[in-house]
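Undergrad: Several structures are given next for inspection.
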Structure 1
Amino acid sequence: MVVRDISQRKKTELEIQSYLLRLENVMQDTLQVLAKAVDMKDPYTAGHQNRVGLLAKEIALTMGMSANEAENLRLIGLIHDIGKIGIPAELLTKPTRITALEYELIKTHVQIGYDILKNVNFMIPVADAVLQHHERLDGSGYPNHLKGSQILLEARIIAVADVVEAMSSHRPYREALGLEAALADIESGKGTKYDPVVADACLKLFRENGYRIPNV
């Protein structure tokens, strides 16, 4: 009887593990589909979310976070701009600089993204990180002008990865500014706009570890 109970318990544990693995795979597949939807809406920045996710993961690992925590950062990065689905395509692909009014409209993508994701029961704070990834340490960001520890660590990491990737890449209205310009911005904003621990990890990743943003 005892042996049978142990055997049944092990079988149940294996079934639960298998179910959780399938659930995780479904979540990852779903996030990939959402990321692809944004790429189709804004082909000029296709792959941006994927690259941000990969960079965020590497920053997290450089900070000493666990492999699981780092992978969660990759998944958040993968859909951090999901709200751009609700922004007119002509604004996202406009070949000239946007106006102040147009910029205010584009800024709403964080709230749109939050509204899309807020009722999905993720095991990690995806919706809140998406909402906060344009917040800045000194309160100069948007949409809620959060400061310091009011901003989730996940959002602080995505913020740095997002800036580095965006500045390093071509945009419809400008050429790529280059990696060094991006890193200089992170360095100058360390402790004001960007979390100093995150910023230092990012700088170390590129300048000491030789990381380069993959072309994906």
Structure 2
Amino acid sequence: MRAGTRLLIVDNYDSFTYNLAQELGELGADIEVVRNDAFTVASLLAELPDGIVISPGPGDPSDAGLSNDVIRAVAGSRPLLGVCLGHQCIGEVYGGEVVRAPVLMHGKTSPIYHRREGVFDGLTVPFEATRYHSLIVDRATLPSVLKVTAETSDGLIMGLVHREVDIEGVQFHPESVLTSAGMQLLGNFLDRCAVRRVDQTLPARSPVAPAPAAAAG
């Protein structure tokens, strides 16, 4: 079912973007990568992707080009996954603050504790994930519309999901070779996109006509 699923990756000028594209491609997706300042939101949606990924990148959400606008525009229409900076963009769009992390994490692994839901469905608890970030979504300012799905042993947010629409973020890098369950996590996201594609291509069902009334005997 994954084959032919179209994913569009918004590239926040990060080398990890192409690692994400490669892994999702190996899982069966057709991938298009666009730079975060090289499109309009209308043109992106006109491409009719089955899902969207907001990539990692340097800086903070203010450096992510049109990423925040894409998150707002896509909400409710197709699945969206934010990775690292993309995850922080999700937090900011819905009212959370992005703040300095207590410890700089560049290429270090941590055990990730999660609730086995969303992209974490079926993953072991905990699993090791690679982190490249100096910022985090602040738990104290997290809006009620976002739910924490994963965290570190000291309570830093590593996963978020929107309670009403199919938008999810992970702070770590699933595409890293040192992330033990990364391909499985990306596969879970791709499966959701594939389901949407199938649903969109199914013919509409004709209404069922009521049975004729029985003749009076």
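Undergrad: Assign the value 17.8, calculated as Kirkwood radius over Cα pairs in Å, to the correct structure from 1, 2.
TA: 2
Undergrad: If you don't mind, another one. One of 1, 2 was used to calculate helix-only ellipticity at 222 nm (-39500 (n - 2.57) for each DSSP H run of 4 or more, over all residues; to 500), giving -19500; which?
TA: It traces back to 1.
Undergrad: Tell me which of 1, 2 gives 0.60 when you compute FRET efficiency 1/(1 + (r/R0)^6) of positions 97 and 153 (r between Cβ atoms, R0 = 35 Å, to 0.05).
TA: Label of the source structure: 1.
Undergrad: With Rg and Dmax of the Cα atoms in Å, for residues 89-184 alone derived from the coordinates and found to be 12.5, 33, which of 1, 2 does the value describe?
TA: This value belongs to structure 2.
Undergrad: Of the structures 1, 2, report the one carrying the highest value of distance in nm of label points 7 Å out along Cα→Cβ at positions 73 and 145.
TA: Top value of distance in nm of label points 7 Å out along Cα→Cβ at positions 73 and 145, among 1, 2, belongs to structure 1.
Undergrad: Ok, one more. For structures 1, 2, which has the highest computed value of distance in nm of label points 7 Å out along Cα→Cβ at positions 137 and 169?
TA: Going through 1, 2 one by one, distance in nm of label points 7 Å out along Cα→Cβ at positions 137 and 169 peaks for structure 1.
Undergrad: One of 1, 2 was used to compute distance in nm of label points 7 Å out along Cα→Cβ at positions 49 and 193, and the answer was 0.7. Which one was it?
TA: 2
Read-outs throughout are calculated quantities, based only on the coordinates presented, and are distinct from any laboratory measurement. Predicted model only: the values in this text are computed from it and were never measured. Cβ atoms are built from the backbone, for glycine too; each structure is taken alone.
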